Each structure stands twice: as structure tokens, then as C-alpha cells.
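Scrolling down, you'll hit the structures one after another.
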Structure 1
Amino acid sequence: MSRRALSFLFLFIPLVSLSQEKSFRMFLSDSAMEHASVSFSIIDADSGNSVFEYNPDKSLIPASILKLVTSAAALEMLGPDHTFKTSVGYTGSLNRRSGKLIGDIIIKGGGDPALGSDRFDNYYAGFTEKWVTEINKLGIKKINGRVITDDSYYDYLPVPAKWLWEDAGNYYGAGAYGLSVFDNTYEIHFRTSPDNLKQLITGITPEECRFEFTNWLVAAGTADKGYIFAAPYSTNGWLAGSMPVSPDDYVLKASIADPPLIMAKVIDLKLRSSGIFVTGKPTTTRLMQSPVIGVFNPVAEIVSPPLKDIIDTLNHESVNLYAEHLAKEMGKIFRNTGSTEAGVEVIKEFLSGTGINIEGLFIEDGSGLSPLDAVNSKAMTGLLFYMKNKGEYFSEFYSSLPEAGKEGTLKNHFSDPLFEGRMRAKSGSMTRVRSYAGYLTTISGKKLIFCIIVNNFSGPYQEIISNIEEILKETIQSN
């Protein structure tokens with residue numbers, strides 16, 4: 001874009017204030033922005049009046065700032081204290097004198113997104129051992145049956161249909177199941193073969209996630225460019241791309257293809273290790289293609305952290321899995337269908353209720369991982385304005401946003417002292433996409449809400465972030 005054309009363009013930018021013009025003009029004139037699209041909106045946090053805008057109605061790929069929409073809807077509709085429950089029990093008849101159970105051990109999923117997560121160790125530490133201990137207390141010595149995971153709480157389509165194939169097998173592309181566990185993530189350990197620089201698999205953690213892979217990974221460069229290609233419920237896949245040379249140990253995180261089955265296998269193994277003989281192989285209601293038959297006799301139950309804590313982690317660390325679970329949970333509660341599609345319907349209904357124009361919003365999932373998602377900055381600032389001024393749970397929502405330069409996905413950015421104590425925001429990133437949305441306090445004490453979405457830039461993303469930092473610094477200084 002020529003400077004003459006840029007000057008002509010700025011005659012038509014609908015700006016209420018020109019205090020951001022210098023840094024924003026430099027941003028657009030950067031060579032990396034020649035083919036890019038931008039949607040930018042800043043509004044007064046108290047009045048909702050526009051302070052600065054550029055293409056505010058242009059719908060662009062938002063990446064992870066879409067999580068703000070999902071988490072706001074979940075907080076307002078489910079409430080910050082909403083929890084998820086996972087139950088363990090048995091069906092059939094138990095003869096306590098002989099210690100024989102003629103029936104099955106049932107693990108009943110309840111949609112908990114964080115079950116077994118290291119992020120919530122204080123809730124889940126040793127939970128599988130505790131379950132086995134409670135089963136042992138029943139005096140069971142033999143199970144004429146099997147361990148079954150009832151994963152029917154949500155549908156059996158864990159990955160949204162509009163996600164990319166290259167994402168689904170990797171940890172950040174883990175799907176949402178009726179029973180998810182261990183963040184639906186496992187580790188593949190590698191070392192480099194010295195003769196041909198081939199990446200060799202040396203171990204799987206946890207071992208129950210062992211998988212049949214065709215390995216095309218090579219050792220090259222210093223960046224992790226390795227990908228796992230595997231579909232949900234599959235039993236094989238392949239590895240491709242490159243990873244750094246590592247003669248000792250290098251870890252690639254993958255998504256568990258069938259978390260409910262892994263959960264059944266883990267409990268089955270622990271029961272056998274504790275001395276209980278189990279005649280059948282572990283399975284799930286999906287594999288059985290039938291519901292659990294018989295009366296469920298509860299033995300133990302584990303309750304998730306409250307929703308506000310899950311959302312705090314979701315937005316601080318940008319956990320796609322948690323956002324997808326929340327979308328399905330809203331579908332389950334308000335549409336009686338635990339599907340992504342039902343959840344998206346509920347989210348859109350919530351947005352309509354806030355007064356936001358949803359005609360330019362295209363939502364395909366809860367996390368923003370789909371490249372077919374599209375929102376505009378005006379709608380995003382409108383949502384943040386609603387949460388601040390009309391939302392029932394704004395304090396929980398606001399505290400879930402990382403503080404600039406200190407926390408979560410903003411820890412390594414916006415570290416200029418000017419941002420300290422003045423900015424909380426959610427970031428979004430994917431190939432050729434960078435976005436930020438959140439709250440600012442200016443030097444004069446004015447409260448602002450902002451959203452900037454950039455698509456299809458060229459060159460290093462660090463340069464784009466640096467330019468966005470300059471724009472927001474000028475905003476803090478000049479308003």
C-alpha cells in the first residue's frame with residue numbers, strides 16, 4: 001500500500017479521536033501489513049461510546065479471543081459455582097460373603113473438563129487410587145464382568161467438524177468427551193538416531209495411551225515443527241515434520257484418541273494390581289453401542305473445581321479443551337444435547353440477549369481453533385462492555401484475563417512498565433492471525449475496552465505484536 005493511498009484511506013477512517021492515529025498509521029504502513037486485514041475498536045468502558053475504530057464491523061478470524069465469548073456465556077448462564085461430577089459404582093449383584101460381583105464396574109462421566117488435570121492437583125491428586133480403595137472396601141475379590149466407562153453424557157463427536165486435520169492429533173486439538181481425563185493429553189518421548197537423524201520413539205506416558213504410529217519425524221533445526229495426525233477413537237496415526245536434534249529426550253504432546261477407554265483401562269489395571277480378578281476387558285458405552293444396563297450403585301464421586309476456577313485457567317492459559325467442554329455443557333443444560341452445535345446455538349442466543357448484532361459473527365466452536373470462526377472488533381468490545389456494566393459475574397470474568405506482562409499468555413508480552421496494572425486482556429494466535437481484547441486504564445484514569453484482530457500479515461509475528469503494543473501504549477498515554 002503506497003503512502004499516498006494510505007493518506008487517502010485515512011480520510012475515510014471513522015475515528016472519534018485521533019490520539020492513536022500516529023502509531024496506528026505506522027502499523028498499517030508496515031510492509032508486513034500490505035495484504036493484511038484489520039478490525040480495531042476502542043470504546044469508553046462506562047458509556048460505550050467509540051473512542052477509536054477502524055473496520056469495526058469487518059469479520060475476521062479471531063483465534064483464541066473467541067474464548068471470551070464462551071467463558072462469558074458460561075459464567076452468566078451456568079453460574080461461577082457450577083461443577084461437574086464423575087461417579088464410580090457397579091451394576092449387578094454383589095455377594096459380600098464370597099466377594100464376587102456378577103456385574104460391571106461403571107465409571108459415569110459427567111463432562112468434567114479438568115478430571116485428573118495437573119492444573120488442579122488439589123482436587124484430583126490420587127483420585128484413581130481412591131476409587132480403587134473404595135471398591136476394595138466393598139470386599140470384592142472377583143468381578144464377573146468388566147470395567148465400563150459410561151461416556152454418553154455428551155455426543156460421540158468430540159472434535160468440532162470445522163477444525164483442521166493437522167490440529168486434531170495434537171494436545172491443543174484434544175476433543176471434548178463425555179468423560180475426558182488428564183487434559184486428554186499424553187506424551188511421546190523421542191531421542192535422535194545418530195546415524196540418520198531420525199526421531200526414534202523411546203516411550204509413551206501414560207503407557208495406556210500407547211499407539212501405533214508411522215514415524216516420519218526427522219531431526220532438523222531448533223524449532224518444534226512436529227505434528228501428530230490421528231483421528232478421535234482411532235488406533236493408529238502418523239508423525240510428520242521436524243523436531244530439534246535431541247540425543248537424550250524430547251517430548252511431543254499428543255491428544256488422547258479415546259479418553260473414556262483409557263480411563264477404563266487405568267481403573268481395570270489398578271483393580272487387577274490390587275488383587276481383584278476381572279474376567280472381561282475394559283470398554284465404553286460407545287464401543288458397546290448400548291447404555292449401561294441395570295441399577296447403578298454409587299461407590300465414589302469426585303467433583304470438579306467450580307466453573308470460575310476452570311474459566312480462570314481457560315483464559316490465562318488458553319486451554320482449548322476447557323472451552324469446548326463449556327460449549328457442550330451449555331448445549332447439554334439448555335438444549336438437552338451435549339454437542340458443539342447445540343452449545344453454539346446457546347452462545348449465539350446469549351449474545352443476542354446482550355444486544356450485540358450477531359449477523360457478522362460466525363461461530364463454529366467454543367475455543368476459536370477453527371479457521372472458519374469469524375467475529376468483528378465491534379462485537380467483541382460490545383461483549384466486554386456488557387460484562388462490565390450488566391454482567392452478573394464481571395469480577396470473575398475480569399480476573400480470568402491475564403495481566404499484561406505478568407501472567408498466562410501475556411507473560412512475555414506487554415512488559416513495558418506503562419502496562420503494569422493498566423491492562424488485562426485475552427490473546428489469540430494462529431498462523432497469520434494475532435488478536436487481543438480486554439480492558440485498559442489510561443494514565444488519566446479513563447477506563448477503556450479494546451479489541452484488535454489482524455489476519456493475513458506477512459513476516460514475523462513478533463513484529464505485529466510489537467506494533468500492537470505501541471498502539472496500546474499511545475492509547476494509555478493519550479486518552
Structure 2
Amino acid sequence: MTSEPFYQTIAQLAAALDAKRLSSVDLTKAVIARTKAVEGRVHAFNSFDETDALAQASSSDARRAAGQARGALDGIPIGFKDVIAVTGQPLTASSKMLANFVSPYDATVTTKLKNAGAVVWGRLNMDEFAMGSSTENSANGPTSNPWDLTRVPGGSSGGSAAALAAGEAIATLGSDTGGSIRQPAALCGVVGLKPTYGLVSRFGLIAFASSLDQIGPFARTVEDAAIVLGAIAGYDERDSTSFQTEIPDYRVDLKQRQGPWKLGIPKEYFGEGLDPEIAAAVERTIAFYKGQGCEIKEVSLPHTQYCLDTYYVIATAEASSNLARYDGIRYGHRSQNASDIVDLYFKSRAEGFGAEVKRRIILGTYVLSSGYYDAYYLRAQKVRTLIRNDFLATFRDVDALITPTSPMPAFKIGEKADPLALYLCDIYTIGVNLAGLPGISVPCGFTKSGLPIGAQLIGQPFRESELLAIAHAYEQAHDWKNKFPAL
């Protein structure tokens with residue numbers, strides 16, 4: 001346990017705020033002070049507005065004094081990945097293309113958290129346009145892992161994971177297209193939840209790959225993740241992919257639902273390329289569940305070998321389409337050296353996008369081009385259906401799956417210069433996005449050198465309550481949530 005408010009959980013802080021042992025202004029000041037103390041080394045933020053955050057905190061305290069507190073999130077500072085719209089705040093996607101862009105509206109998740117009384121706190125660094133696994137592909141420079149400042153925090157939501165691990169926010173939001181919440185959560189030793197596709201509105205999220213993107217929370221505990229999910233989930237008519245389903249009280253459910261559960265271990269996720277220390281930690285996690293009376297069953301997801309190829313066809317194709325709007329004419333970076341309208345288009349995009357974004361746009365444009373659409377994009381969508389069917393078939397026999405989150409712990413900044421080596425970082429997470437399933441990464445240990453390890457639990461569509469309960473059972477029996485980096 002810690003007495004530092006910036007390392008306490010939402011549940012603990014909400015109780016302290018309700019009991020008048022703490023004010024939101026004092027909490028927000030503590031978070032700001034912590035951010036100023038460590039941000040020079042971590043570089044989790046692209047920007048933050050102290051005055052605005054303190055004004056929000058003051059409003060929260062006034063509501064509470066009037067007996068009008070809005071629940072557990074009222075007065076809690078929450079950081080936002082710089083790809084989620086907040087009115088009047090920069091919205092850059094960590095790209096030169098949007099370097100000076102200020103959002104004119106709120107994302108749906110922003111509105112929901114504001115309505116819950118949360119203090120919207122800062123814009124968090126990320127891989128440019130959410131394309132990457134290390135937060136090195138940022139126009140603002142890399143973010144460091146708070147557990148070892150020479151290493152990456154994961155990506156693309158690396159700033160969201162690092163800020164939380166460093167005590168620079170009480171919870172954060174990220175987006176997950178192929179593992180961009182779960183993988184950095186694992187590398188930074190925090191909880192990261194990717195909800196079922198369609199459960200959380202994507203309105204106001206800068207699109208990377210629209211059939212894969214999903215907003216979700218980073219939190220210190222599974223209970224905190226449940227609290228944030230409860231606030232942001234729900235149908236939104238402004239998102240055509242939003243799904244109408246009843247939203248339960250996830251926080252209550254995770255405590256009421258008890259095992260034992262039937263848990264599947266996909267044999268394809270424990271093969272070549274998995275770090276031995278991570279394999280051992282996940283095996284211990286499986287042994288814990290077995291000791292709790294859970295039925296453990298080896299299962300097979302036979303199309304796993306095609307996940308990476310399928311993902312990088314579909315994701316890049318959708319990125320090519322989504323990023324066509326950044327043309328130097330309507331908004332975003334505009335080249336000052338163009339001779340005509342066509343030259344303006346080419347030069348604006350050449351100057352505004354970074355190398356990895358260009359690489360993916362080129363690949364996506366190719367697979368969508370005449371003569372190649374059927375061979376690549378259409379075929380990838382058919383394989384995607386087979387991958388989803390693999391998961392759904394296993395769920396006829398098990399309640400959830402357990403896998404490693406990442407094949408490796410945090411690696412050195414600059415170590416993986418080869419794009420293909422970086423793409424392999426998502427090998428255990430992308431199938432969840434292709435199948436539209438919920439997945440959560442929970443801390444499950446450390447390497448001998450002190451780097452965090454995460455275990456991934458994969459659940460059935462819209463069964464977040466059960467997934468959270470399974471994760472909570474493990475978390476409650478272990479003390480990983482009370483370990484903090486020595487910054």
C-alpha cells in the first residue's frame with residue numbers, strides 16, 4: 001500500500017473524497033506536482049493544462065459540498081491518449097500532420113467522463129496515429145518506461161500506460177487496434193482492458209482502422225478498470241458500429257461473480273518466440289486458477305498463424321482510407337513549398353506523416369488497388385472470419401482463455417529498428433481485435449531484472465463482467481498492484 005494519493009486507486013480515492021479526508025483540488029495538485037517531478041524523464045504527456053484541471057477539480061469539490069457528487073469518478077484526474085477528442089484541447093495523434101490542431105468537440109467517452117465528474121487531465125503521447133508497439137513513432141519523441149527509463153513502455157498507447165505507472169494520472173484512456181492497450185499495460189505493470197468491439201463509442205476517436213479500433217481504460221486495479229468501463233460503455237447513435245446492449249454494474253458484478261471457471265489455454269500462444277520468464281509467470285498464473293478449482297483445458301486456435309498477416313492487410317487498408325482526409329487543404333499540416341494543388345497534396349502528406357505511417361499507407365493503398373483487392377484485402381477478410389470462428393468454437397467449451405500478453409518484456413529504446421520485429425510484439429493480442437472480443441492484461445510478475453510481466457485473459461463478446469471477475473480473482477490473491485517503480 002502507499003500513502004501517496006497519486007498511487008492510490010479510484011476506489012480508495014473515491015472513499016477518501018466522500019469522507020472529506022481529501023479534496024479533488026488537493027488530489028489534482030498532487031497529480032500535477034508528481035507530473036512535474038517525473039515528466040522530464042518519462043515524457044508521457046504531449047501537453048497538459050494545470051489551470052483547467054484545477055478548475056474542474058474545484059467544481060467537483062463544490063458538487064460534493066452540495067451533496068451532488070456524481071459517483072466514484074467525481075474529482076478523479078484521468079489522462080487521455082492524444083487521439084481522443086476533448087473540446088478546446090490539442091488533438092495531435094502525436095503527428096506533425098496535426099501539430100496545431102485543437103479539437104472543436106468532445107468524443108463520446110469524453111462527454112461521459114465529464115458527466116461522471118472526472119477531471120480531464122492532459123494529452124498523452126503515443127505512436128503516431130496509433131501505429132506502433134513502442135511509442136517510439138511519435139513526432140514528439142519516445143516515451144520511457146517508468147520501470148526502466150532506457151526501455152519502451154509499449155505502444156501505441158505508451159503514454160497512457162507510462163503516465164499511470166509513474167503516478168501522473170489516477171487512470172487513463174487508450175485505444176486498442178491490435179493490442180495497443182493490453183501490450184503497454186503488460187510492459188508497464190498496470191491493468192489494461194480492451195472492451196468488445198461496439199461496446200464503447202468510437203465517436204471522437206481519430207480513426208486508424210475502423211473495424212479494429214476500440215477505446216478502453218488503463219487502471220491500477222481490475223476494480224478501477226470496471227469503474228471506468230461502466231462510465232464509458234453504452235450505445236451511441238453517432239457511432240454506426242455501436243452495439244445496443246444492457247450495461248451492467250461491472251464493479252458490482254466482478255465481486256459477485258464467483259468461480260470456478262472453465263479456462264482454455266491456446267497451445268499456439270506458448271510456442272517459439274515466447275520469453276522463458278514470461279512463459280513461467282503465465283504458467284504460475286494458470287496454476288493459481290487450477291488451485292482455485294478452475295477447470296484448465298488446452299485448446300487450439302488453428303488459424304493463429306495467419307493473424308499477423310491478416311491484421312497487417314486489413315489494418316493498413318483501413319488506415320490508407322482513413323488517412324486520405326489529411327491532404328493539406330481542409331485542415332492539418334499544409335506545405336509552404338508547393339507549386340500547385342497536386343504538389344500541395346503530395347508535399348503536405350510527405351512532410352506531415354512520419355516513416356511508419358507512410359509505410360502503412362503505402363501498403364494499405366497497394367492491397368486495395370485494382371488487381372490486388374481480391375488477392376489481399378478480400379482474402380484477409382475471409383481469413384478473419386475463420387479466426388473469429390476459432391475463438392467462438394473454443395468458447396463453447398470454456399469461459400475465457402489465458403495467454404501471455406506480450407512475447408517479451410520491455411525492450412531498450414532503439415533496439416528494434418526493423419519494423420517486422422516490432423510487428424511481432426502484437427502476436428498475442430491482434431487476434432482479439434480481428435475477432436472483436438474483449439481482452440484484459442493483468443500484472444502477473446516481474447523478470448529477474450525487475451521488468452513487469454502481464455497475463456492476458458480473453459473473454460466472450462459482451463461478457464466483460466465475467467472477464468473482469470476472473471481477472472479480479474487473480475489480482476486479489478496477489479500483491480502486484482502494490483508494486484511501484486522507483487522513479
Structure 3
Amino acid sequence: MSLAFQSLSEARDGLQRRDFSVRELVGAFLERMASYVSLNAFITSRPEEALREAEQADAHRLQGNARALEGLPLGIKDVFCTKGIRTTAGSKILEKFVPPYESTVSRKLLEAGAIFLGKTNMDEFAMGSSTSTSAFGGTINPWKRQGSEATPLSPGGSSGGSSAAVAAHLCLGAIGSDTGGSVRQPAAFCGIVGLKPTYGRCSRFGMIPLASSLDQAGPMTKTVRDAALLLSVMSGHDPQDSTSVEAAVPDFEQEIGASVRGLRIGVPKEYAVEGMPEEVRQLWQQGAQWLREAGAEIREVSLPSTSYALPAYYIINPAEASSNLARFDGVRFTRRTEEVHNLWDLYERSRAEGLGPEVRRRIFVGTYVLSAGYYEAYYLKARRVQALIRQEFLDAFSAVDLLLTPTAPTGPFAVEEAPEDPVTMYLNDVFTITVNLAGLPALSVPAGLTTEKTPLGLQLIAPPFQEGSLLRAATVLETCADFPSWKEDGA
């Protein structure tokens with residue numbers, strides 16, 4: 001079996017035993033990346049640099065200087081600035097941007113010894129749920145429907161490049177960003193683990209922002225243990241990020257396999273939305289049963305403002321996006337239109353040529369809801385709804401320790417079936433956006449298959465900074481589900 005089919009922790013342990021070298025491990029992934037280029041999981045790859053870094057990692061290991069992630073190959077979502085490596089955020093306006101500095105999250109991974117194989121594809125500026133808005137072409141989910149092998153499926157988004165790369169064994173793990181579900185929904189679509197930490201757990205410094213009050217970096221991995229391993233490295237206070245929280249960073253890997261006996265798991269009744277497929281409902285019930293059999297107590301809870309979350313989110317998100325994207329104006333670091341008549345012409349033409357339809361749509365909406373006469377009617381009202389949603393979660397957590405929900409309302413849809421209506425596409429985030437609005441940690445674990453043999457995920461939600469409880473409960477679901485990783489035959 002190829003070395004690429006290992007989990008992150010298995011590869012770490014194999015390198016420690018000297019079963020294989022880092023160069024052999026990196027070489028195995030580079031071969032797969034070349035074989036599966038049609039998935040379009042990477043915007044930028046760096047094979048020569050990765051092989052050089054592999055030799056250095058092997059030398060460190062021979063000297064007994066191995067760090068936590070020494071020589072482990074990862075993918076990095078193209079929203080994180082990487083010094084000397086092109087960073088596009090999936091947009092033409094940044095197609096030639098090479099950052100002079102490193103994001104804090106990627107720096108922590110590099111300092112732990114990780115090797116970056118490349119920058120993974122994404123929806124433009126993380127605006128999307130299908131990775132189809134990327135200026136560099138959409139990403140394809142490696143999974144296929146049973147009996148419809150020719151029908152390409154969406155990997156979800158906006159971190160679809162990361163999820164597809166992990167699922168197809170093109171890297172041991174990847175980093176994504178989650179503003180409204182962009183780690184968890186693609187993880188569910190591709191049959192991998194996706195963890196969105198508490199807001200402030202991981203630094204946002206060097207992450208090209210979408211909505212600054214909602215964005216958070218998170219690991220995307222083959223197993224729950226791997227997510228714990230990466231989270232331990234990524235986390236920590238950063239004085240360069242004013243939203244970074246000074247909270248202790250435990251060894252999250254110690255939570256793997258810990259008992260959930262006595263843990264109270266809430267099932268929010270409002271998440272049983274109208275039109276939910278029966279296979280999603282049954283998997284949700286099965287997940288609750290698995291946790292009950294492991295010793296947890298299952299309770300029904302209520303989050304009555306859930307129905308207001310989607311409209312509130314799609315006011316707050318575009319409002320913050322329109323402000324953040326004002327810096328991309330064709331003057332510095334970005335695509336610049338030539339032969340313009342004046343400064344305003346430069347702004348207008350550079351942004352019109354460099355930004356895609358979904359980005360322009362959100363800029364228009366965001367500018368509108370922040371404008372005089374509408375700021376109070378829309379934006380401030382949405383903020384009040386956000387505060388109400390957060391308080392309802394905190395009230396629920398006075399009675400339970402975790403919440404269990406589906407990750408997405410459906411399995412992965414075909415690329416050709418992607419909704420053209422943006423509101424319909426936004427509904428893919430119905431179970432995930434509430435977590436971002438409340439600033440909570442959540443994790444998606446692959447737990448079942450649709451009738452067409454494509455992945456379905458279950459989501460666990462915890463109180464702030466209780467990622468350890470998420471990992472404990474997710475391990476139970478992972479063990480009980482015994483979910484099959486993707487193989488070339490789609491099995």
C-alpha cells in the first residue's frame with residue numbers, strides 16, 4: 001500500500017520507527033498529486049522545494065532533533081499568506097501576489113517541522129460552498145456516486161481544495177478556514193474530519209479576511225486524532241491578532257479515546273428542518289444512539305432563534321467582506337489595469353476585472369446594508385440576532401455538554417447540479433453558520449453514506465474552548481461509524 005494512504009499520526013509514528021524516510025513519504029504524495037491533477041485541488045504546488053525540505057527533515061531526524069510535525073506533508077488553503085509562496089485567495093486580483101511575510105498559523109506549522117506541498121484551491125475569497133467560484137477553476141470531489149462514475153461531485157467549500165486533497169490522499173492533512181462552515185461542510189462532503197476551533201483559539205494574522213468577526217482557521221484530516229495533533233500546534237495566543245485569546249493550549253491528542261460516560265449530549269429540535277432527507281435524519285439518530293451506548297446521556301434542547309441565523313449571517317458576512325475587500329483596489333499587491341484615465345477609473349476597472357461575480361455580489365450587499373439609512377435597519381438588527389443566538393447556545397450548554405447535529409442538509413451534490421440561485425447555495429450552510437455567529441468550536445466527523453454511496457457527516461458543537469470534549473465524543477462516532485476512506489475505485 002502506498003505511504004500516502006496513512007493517517008498523519010501513522011506517518012509520524014512510522015518516521016519515528018524509521019520504517020521509511022521523509023523523502024520517500026513526500027515522493028509518494030508528489031506522485032499522487034501528479035496522477036490526480038484533474039481534481040484541481042491545488043492552485044500552486046512546490047514539488048522541488050518539498051523534496052529539498054524532505055532531505056533537511058531526514059537530517060533532523062537522524063540527529064535526533066525531530067519536532068512534532070517533522071517531515072509531515074500538508075496542504076495549506078490559499079487564504080493563508082505564505083512567505084515567498086504565491087497566495088491568491090482564489091482570485092484573479094491576487095494571482096501574482098507573493099507575500100513578504102508568513103501567517104501565524106502556517107508559521108507555527110513550519111516551526112513544528114511540517115512540509116507544505118502547495119496551496120489548495122478555494123472559493124474566491126472564501127465566498128462559496130462548492131469551490132466553484134475559484135478564478136483558477138473548480139475542484140472535483142474524489143468520491144463518485146454509485147452507478148454514476150462519470151458525474152463529478154462538488155467537494156463543498158470554501159475549503160474544497162483542502163478537503164479533496166486530504167480525501168484523495170494527496171497530503172496527510174490540510175488547513176482550511178471556516179467563516180460559516182467552510183471547514184466542516186467540505187469535510188462532510190469528502191468524508192474527512194474538519195474542526196472549526198473556538199473564535200480566538202487560532203490566530204487570524206496573515207489570513208486574508210472574509211468576515212473578521214467570524215473567520216477561524218481549522219485542521220482538515222483523515223482522523224480525529226490527526227485533527228487533535230494539528231490543533232495543538234496551530235493554537236495559541238498571538239499579540240499580532242487583537243482577537244486572539246490568551247487561553248491555555250492542552251495536548252489535545254490526550255483526549256482521544258477518553259470516556260464520554262456521563263457526558264450530556266443535546267439534540268436541538270430546530271435542526272430537524274423541513275425537507276431533510278430521511279437518510280440524514282436516520283444518521284443523526286444513529287449518531288445519538290452510538291453516543292448513548294458509549295455512556296452519554298441524550299437530551300432534546302431548543303435553540304429557538306435558529307431560523308433567523310441564515311439571514312443574519314448573510315448581512316454580517318457581506319458587510320464585513322465589503323469593508324475588508326476595499327484594500328484590493330489595483331494600487332498595491334493586486335492586479336492593476338493599465339491605460340486608465342484617472343484614479344477612480346483605476347479602482348473601478350481593476351476591481352471589475354479582478355473580482356468574480358459572487359465577490360462583487362457580496363460587496364454590493366455589504367455596502368448597501370452599511371449605508372446611511374440602512375445600517376440600523378439591517379446591520380445592527382443582524383448583530384442583535386447574533387447576540388441572541390450566542391446566548392441561546394450558552395443557555396443550552398447550562399443543561400448539556402455538547403450538541404449533536406447533521407453537518408450539512410444533504411450529501412455532496414453534482415457539480416452540474418450546483419444551485420445557480422445564491423440563496424439556494426447559501427442553504428448548504430444552515431447547520432454550520434450558527435456556530436460561527438456564536439464563536440463556538442465544532443467538528444464534523446464522517447459517519448455514514450448516502451444511498452448513492454457518497455459521504456455524510458455528523459457535527460458536534462461545544463462551549464467555548466472545550467475542543468477536548470469535541471474530540472472525545474468525535475472519537476466515539478468515528479469508531480462506531482468505521483467510515484471507509486476513499487479509494488481509487490470509489491469504495
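Can you say which of 1, 2, 3 returns 4.1 when distance in nm of label points 7 Å out along Cα→Cβ at positions 199 and 439 is computed?
Label of the source structure: 1.
Still on this structure, please answer the following. Match the computed value 17.2 of mean count of other Cβ atoms within 10 Å over residues 79-86 to one of the structures 1, 2, 3, and report its label.
1
If you don't mind, there's one more thing I want to ask. Which structure, out of 1, 2, 3, was distance in nm of label points 7 Å out along Cα→Cβ at positions 95 and 119 calculated from, if the result is 4.8?
The structure behind it is 1.
Here, each number is a calculation from the coordinates, and none is a lab measurement. The model shown is predicted, which means the values in this text are computed figures rather than measured ones. Cβ atoms are built from the backbone, for glycine too; each structure is taken alone.
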